[in-house]
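The structures come next, written out as structure tokens.
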Structure I
Amino acid sequence: MRPGDARTEVLARIRSALGPAPSADPVVRDYRRTGDHPPGDDVLLELLADRLLDYRAGVHRCTLRQVPQVLAEVLDRRAPGGRIVVPPDLPATWTSGREVVRDDGSTSTDQLDAVAGVVTCCAVAVAETGTLVLDASPDQGRRAITLVPDLHVCVVRAEQVVQTVPEALRLLDPRRPLTWISGPSATSDIELQRVEGVHGPRTLEVLLVKE
């Protein structure tokens, strides 16, 4: 018997013993595809804020004009005097007067580990799950800058907030590197004790912006 023939014979016998493959029932896809409220609705903003607070994230409501001031207050409290890394297209006025590392893709992991935090925007937010989604656009940057620093401050515009996950998926490009963030990084794998900052930032602060 040639090498490989025994394996082929054994697998053939197994298939014969099992018989024809069973037919699967059709997958029911009658789940909700849209929410009850349009993107940016006040109900969704309140729901997103509630979910984020439940996840132990900080939430700060402000207008676009107030972003620099509120952002400065958050950074002064969470990262006083520390350097901040930002993506290429984050508005410079948001972090004026602060030592900033504008990432061009060459910042090393050790350099990212040495900064006090990162400030980004987001692609979309899901109110029902309290989730922020980043897609590595120029105002969000590459994934590494939001995973290594201990503090992540994310600016979310009201019109980016949708109610359900299916709505968010329709707005996202699946070919882009998507990062889904539901509160600060945390795990309870060891003895059911919650430990934060294991797989990403220990602290998440969200600026929820509405004109």
Structure II
Amino acid sequence: MSRLFVTGTDTGVGKTVVTAALAASAPGTVAALKPVASGVAPGTSGADAELLGLGAGHEPRVRVALPLPVSPHRAAAEADRAVDLTDLVDWVDTFDADHLLVEGVGGWAVPLSWTLSVADLAAALVAPVLIVAADRLGVLNHTLLTVRAVRAAGLPVAGVVLNTPAQPGADDLDARRFNLADLRELLPGVPVVACAHLEALDRDALRRAGQALRQGLGFSPRR
């Protein structure tokens, strides 16, 4: 089985779309999982898990869904829910597929509980980490810090996806002329690819985007 953990440099950078696209384009069987999600309406799986399920071709799969749209540690405390590392890892391990994609919450250091972070979950899963970043002013700092933190946790960086925001700010336009080339220069040996904004989020569009990402990241057919 091939595992990949997908994290972001921040929240709202497009990691769910990237994960769903990779799931839609994966050869063989695939599972796309959201272990923890906040801002999920009661009785639903949440938009992230639903999009991941669409890409992977299975029902939404989320382990801990929390209603308050804040950091998971606070959302869990307010909902009187426990977020346990062993439980999350055991849940992920129940899925048998050729390709297992696990999406984090927000950025690398986001707390899942008062004693557990996204980084702890990724380390426990022992999976290469794909970093998704928004193509805007400030992305160099955010990405370089995240790469450093992932490596400090002893995990390999599988690549960086520079995701195009739906509505880039006016201050971002100049930076976007250079971000891709600069990150490639600043991160030797790390594949850095751009992902265009997807107007449609149907499975065909996700599959096409995923195929381009896989080629740019150098993922083998079995990745």
Structure III
Amino acid sequence: MRILEHEIVYRGEDVMSLLADRKIIVCGAGAIGSNLVDNMVRQGFRKITVIDDDRVESHNIHTQIWNKRDAGILKVQALKNNVFNSMQVSIEAQKLRLTEETVPKLLSKGSIVIDGFDNSDSRKIVSEYCRNNGIECLHVGLYENYAEIIWNERYIIQDDAQAADVCEYPLARNVILLAISVATEVLIRFISQGRKEQYTITLGDFRICHKE
């Protein structure tokens, strides 16, 4: 049985081929990025680059995909090892910090950029570079029990001073996984149907809302 047999039956060979061929660049390998990449490779994505220069810390384990043996390893390397072991997919690991100086080397036209950074400075660099260079960009953001999945055309950068650390929120993993599931489906619908959908998620009242 093929490893993606159920996805092939559900989505069809044509869609699966589109997913496998589309280049995706994921900015950040933390709560959003690590879980998103793990989910994407299990649904047929194959051409993935991940950008991050942080290392795995013990407090990352409960909201991200790491195990105790990963502590101290660069997140992109741990993620590369993880998805190869689970799905035999080899992702490209960029062990660099995304800055105004490095962004032209890291983000390329023809790709879809996923912004999963946890600070407004990095999100601003990604948003502005993609907007100015005609690169498709999907932002996946978290705040306490709230998440949003927004395309760059409608994205508003939040002030870090207004944000809390979602990784310390007791139900953080649930809102993270909801956001990841919705974001993956939004990405698939854009690639397969050309539809750009945006959603907000609130865990307190357990709502997923489509934004017109």
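Computed values, structure above
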{"quantity": "If FRET efficiency 1/(1 + (r/R0)^6) of positions 21 and 77 (r between Cβ atoms, R0 = 30 Å, to 0.05) is computed and equals 0.35, the structure in I, II, III", "calculated": "II"}
{"quantity": "Structure responsible for 7.5, with distance in nm of label points 7 Å out along Cα→Cβ at positions 5 and 53 calculated and labels I, II, III on offer", "calculated": "I"}
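Readers should treat all values here as calculations from the given coordinates under stated rules, not as data from a laboratory. None of these values were measured; they are calculated from a predicted model. Cβ atoms are built from the backbone, for glycine too; each structure is taken alone.
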